[in-house]
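Undergrad: Have a look at these structures, which come just after this line.
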Structure P
Amino acid sequence: MSNPVRKTNAQLVETINQLKAQSRDTGAPVWRDVAMRLSKSRKNWAQPNLSRVSRHAPEGATVLVPGKLLGSGELTNGHTIAAYSVSTGAREKIEAAGGRVMTYGELMNENPTGKGVVILG
């Protein structure tokens, strides 16, 4: 078995470690799942558009994107969305629709067990 590629982005490594720690502390599998997805090559990360969030996320759900959220499409209702990164256009549309964008850390503080969180990948 080959050695896994080491991440060099210190912020990303810290985020992955925080997600794994949260999963260990709470027993919630959602955080470990996202940590494992972010550990993969960046070209394999999820890059959904807002139109996909509108189609697949239930109303009022907290959406977790293990990657970058892109701004194509429209958002019909205000979702709370946590992503590793969010394009400027996506952030503007989310806030205009009455939603909010948050970091993984903020989401883990507000919802330690990840209850009701929908992973959109």
Structure Q
Amino acid sequence: MPTPEGEGNAKSALEKAWDVYHEGNKAMNKPMLAAFPGIKKLLRGYVNSTMFDLFGFWLIWRLTGGFEGMQESLGMSRSSVYRRISQFRAVFGEHPDVYEFPGVTVDLETFLRGMTERQKNS
């Protein structure tokens, strides 16, 4: 019977990576969380939602070919794309066209071939 976790591959990979990240940042986070005990709980929803949106924006930017592709493929307005770029820069410090998420690669050719096959088989 399928579960919401599927086979659990993403969950177990995240748990392993989180342990490494947490150990590396424990010394820095501990004093901040002690000074502002409720900050983590208070900001969790906003941060999670924003990070999810910005990662999706970065991925779609790559898959559609950037600014013009987002306008043509998705019908996004110029101002909407500029707002997202500005927000992305504010969080990650770089334009989505040059920013690279460590450990994440986008193979556009493979993606397009796979999507073409899925459409043929539908």
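No value in this document is a laboratory result; all are computed from the given coordinates. Just so it is clear, the model here is predicted, and its values are computed rather than measured. Cβ atoms are built from the backbone, for glycine too; each structure is taken alone.
Undergrad: Among the shown structures P, Q, from which was the value -0.48, -0.58, -0.79, -1.35 of log10 I(q)/I(0) by the Debye sum over Cα atoms at q = 0.10, 0.11, 0.13, 0.22 Å⁻¹ calculated?
TA: On the way: P: -0.29, -0.35, -0.49, -1.27; Q: -0.48, -0.58, -0.79, -1.35.
Derived from the structure labelled Q.
Undergrad: One of P, Q was used to compute relative contact order in percent (Cα under 8 Å, 6 or more apart), and the result was 25. Which label is that? It would help to have the intermediate numbers written out before the result.
TA: Values: P: 25; Q: 16.
For relative contact order in percent (Cα under 8 Å, 6 or more apart), the value 25 is produced by structure P.
Undergrad: Continuing with the same structure: Assign the value 0.55, calculated as FRET efficiency 1/(1 + (r/R0)^6) of positions 43 and 107 (r between Cβ atoms, R0 = 35 Å, to 0.05), to the correct structure from P, Q. Could you put the intermediate results ahead of the total?
TA: Values: P: 0.90; Q: 0.55.
The value was obtained from structure Q.
Undergrad: Related question: Could you figure out which one of P, Q the value -25000 for helix-only ellipticity at 222 nm (-39500 (n - 2.57) for each DSSP H run of 4 or more, over all residues; to 500) was computed from?
TA: Numbers: P: -12500; Q: -25000.
Of the options listed, only Q reproduces it.
Undergrad: For which of P, Q does distance in nm of label points 7 Å out along Cα→Cβ at positions 59 and 91, calculated from the coordinates, equal 1.3? The partial results should precede the final answer.
TA: Working: P: 2.9; Q: 1.3.
Structure of origin is Q.
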